[in-house]
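In structure tokens below, several structures.
No lab work stands behind these numbers, since they all come straight from the coordinates. Here the structure is a predicted model, which is why all the values come from computation and not from measurement. Cβ atoms are built from the backbone, for glycine too; each structure is taken alone.
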Structure I
Amino acid sequence: MQGYKQEHYEFATNGLDPKHSSKDLFKGDHTFNIVLVALSLLAAFIFGYNGIVLALNIFSFTFFLYRFILTLIGLTGDKDDEKKTEYSEDLPKYSILLPMRNEPVDVVKTLIKNIDNLNYPKDKLDVVMLVDIDDDHLADIRALAKPDHFRILSSEATFPFTKPKVCNLGLATTDAEFVTIYDAEDEPEADQLLKALYKFQDENVACVQCRLHYNNTNPNWLARFFNLEYLTWFSTTIVGLAKSQGRGAVVPLGGTSQHLRVKQLIEIGGWDALNVTEDCDLGIRLSRLGYTTVVSNSYTNEIAVEKIKFFIPQRTRWQMGFMVTYINHCKQFPALIRELGLYRFLHFLMSILGNFLNPLITPLLFFIWVRSTFFGYGGETFLNWLPMVTLIGNYLLIVISHLLASILFQRGKYWYMSLLQPFYYLIQVVTVYRAVYKLFTATYTWEKTPHEVDKVASKK
């Protein structure tokens, strides 16, 4: 081991309260989900085919309507979004965690440059490069000329092989007051730490989520879809969730550029080392504890995936993480409902369960419509066409959301991609079904997204 003690490593892997950990995911109390399935089967028996079709359509459209309403709520920014803490030598110490796995040296060099460009006193920064001891490029990274406020933690190459484990290690070894995470291809806005600190003036704020932008130099069609999707999510939807916390909303966090108070984060056990979407899980745990998350208009540039062979594993991991988060929190159902309350629990269902259940339902709706329309099998006449009406309604809600985001926040850039969303959504349907398979075969496996050197280097 290098740069840390055994107790730090124990915290990294086992610091989270076992009742909140994803360990033994399928061994907990699953009464809620069992009852939910039983009620669904009972309803199917009582109401038959027509009832099933109607229920599927109602849930699917409700989910998209829910997301659309959040988009509308998030369209207006906060009046203090542009404000930031004044630069001074008295600023609190800030830790920046940089998890990396087999990253090419050119990517690491660009990352060091991007982080060193942050507008913050260098003596108040603790930049931690988190690299496994068996990393292919560890020797080269150690040999790099790094600023004095950078340090390397080379973690043991032991289970679990996940990003949150190494982030917990960095968390356990810092003496900073605040912490954030950046991925290897990230380029944060220079004033991001100062903008986050301004938001932390409110003592009720436990997390400041900054926005992710994708800025590929020569984006292909997939990267343009990615860009528009994340523009909509970080500029409107997650803003709507944050603004709606007083109305019961819970806020699943983004993967990077989430800023947190170190003391609070350590008190709650850090990130779940076994959850491949530790960001989403942390957001839910903060909501359960009554903490507030806010969104800053500060941005971090990233590079969107441009190849299907990388996109599918990445989205599979994300969708599987949503499944793990949902199952893990629901196996604590009595505590979950007590901490969230019924209304916020419904928000939890729409935000987490709906995120992966709806893509599972979408092909079924299309199949039901085709079967009833072209093969003459179905129930009541209006139910034969209802799936297609629902799918068209869902499509229009997605298109309008993306168009609004594109026009208001990007001057219409890639607006035309919003019209093609069904094709993009179909790719994600594939990833959801793949995630179901991996949930039972490789629950704690991290499918890393490769970062292409030329695209990272060409941002400048």
Structure II
Amino acid sequence: MSILVPNEVYPIPTKSGELSEEQRAGRDRIYAAPLETLNPGDPAGFENQEMWWKFERLRAEDPVHYTPEENTEHRAYWSITKWDDIIEIDADPLRFSNETTPSLALPGSSLAVLRTLPEDATPEEIREAEIRGIPSLLSMDPPEHGIHRGAVAEGVSPANLAAFEPLIRERIGKILDELPIGEEFDWVDLVSKDLTATTLATLFGYPQEKRRDLINWSDIATTIPGPGRIVETNEEKDVIMQEFFNVFRELIEQRSKEEPQGDFISLMAHSPHMKTFTPMEIQGDAGVLLIGGNDTTRNTLSGSVYALHMFPEQDRKLRENPKLIPSMVAETIRWQTPLSHMSKRAAADFEFGGKQMKKGDKIVLWYVSGNRDDSKLDRPNEYIVDRKNPRQHLSFGFGVHRCLGNRLGELQLRLAWEEILKRFPEVKVVGEPVRAHNNFAKGYDSMTVIIPSRYDA
């Protein structure tokens, strides 16, 4: 008997309103599997979109779910899938520590970490180093977290972003003006990547002619190495990331000898706390800024084009009333959820959601699932550009670790869509996008589009 519900809006949007045979088979398979075997962090599920059925089932049947080590490529972990539970854990740094690797996609087995250990390190010491990973403001608890956050917070202050806005808008316009009209092209490459790279280079004070370096480093930082991927081994990944860290360190040294500016690197270089940071901590903070500034905006911009294509009535609504852009941006950030999760560690033994957690257990907060929790949100699988309270979402996290760059992400997307609507009556998606094999940066490797015309043609 089919488990499909007539007229349901599925997590995977379809033009027809019905699932394909392949999608239906995937959902049936996940619902038929023993509950204890479900591994929501499997990156293949994010690539083929079957993770939606896992989260749908877990929210209903097992919202605090344990995946043992034998069922995952990573450490055993707890999955938290419902809105209220995610907020409770995110808001409690005393019971739920951030002193862990920030994601399943960044397992902390970096050679950079292991190189800090003595040659005679015991297996237990090596294991703990892998769990700990590279320290950063994401993997710290208060008060250390506040010190590191404060070193770069000025860079994303409303006043500083306002100063950068005209330059960012100008550079976005240049990218859009160079797009082909009436020809198919990859939106991810020509727009999402380049726009994000341009903004990152602006905010980092990095040469525009080298801006794609930033995207490449960010992609490699979040990728899971494997055959046919952008890096195939952890060793290859480590060599390239060390290149980024070396460049970043040189830039900090250079900025420290210059007058303070408004870019991130200058702010870090002139922070009174910088002298207290270890080289590993500086590397970690640099990586957080890089990944946070790239993946979130880039994948949300691609996601907005895809969502408006899949929900054409919302596209019409937006074009008829461009004042909805801020609301649309917030809704896209919810619907796309560009960073699907963050991780915690249990600071002590305790019971949560009827389950017994032990000190040191890894806990994964699935923001991507919480953002589809129908006990908290009305019609969460739908994309609604004039949704009531559109900024009510989990995509930026909650509590002391709430995303530092949330205003920056919203600014870039608002400016991009203001400029898109000025130029193009329509952006058509041609076929399904190729999604990333990644359970952390939930995004797109490519998406073919065509822009039939522009207003000034």
Test item: distance in nm of label points 7 Å out along Cα→Cβ at positions 207 and 271 calculated as 1.1, pick one of I, II: I
13.9 is what came out when mean count of other Cβ atoms within 10 Å over residues 223-230 was calculated for one structure; which of I, II is it? II
Out of I, II, which structure matches -14500 when helix-only ellipticity at 222 nm (-39500 (n - 2.57) for each DSSP H run of 4 or more, over all residues; to 500) is calculated? II
Comparing FRET efficiency 1/(1 + (r/R0)^6) of positions 175 and 367 (r between Cβ atoms, R0 = 41 Å, to 0.05) across structures I, II, which is largest? II
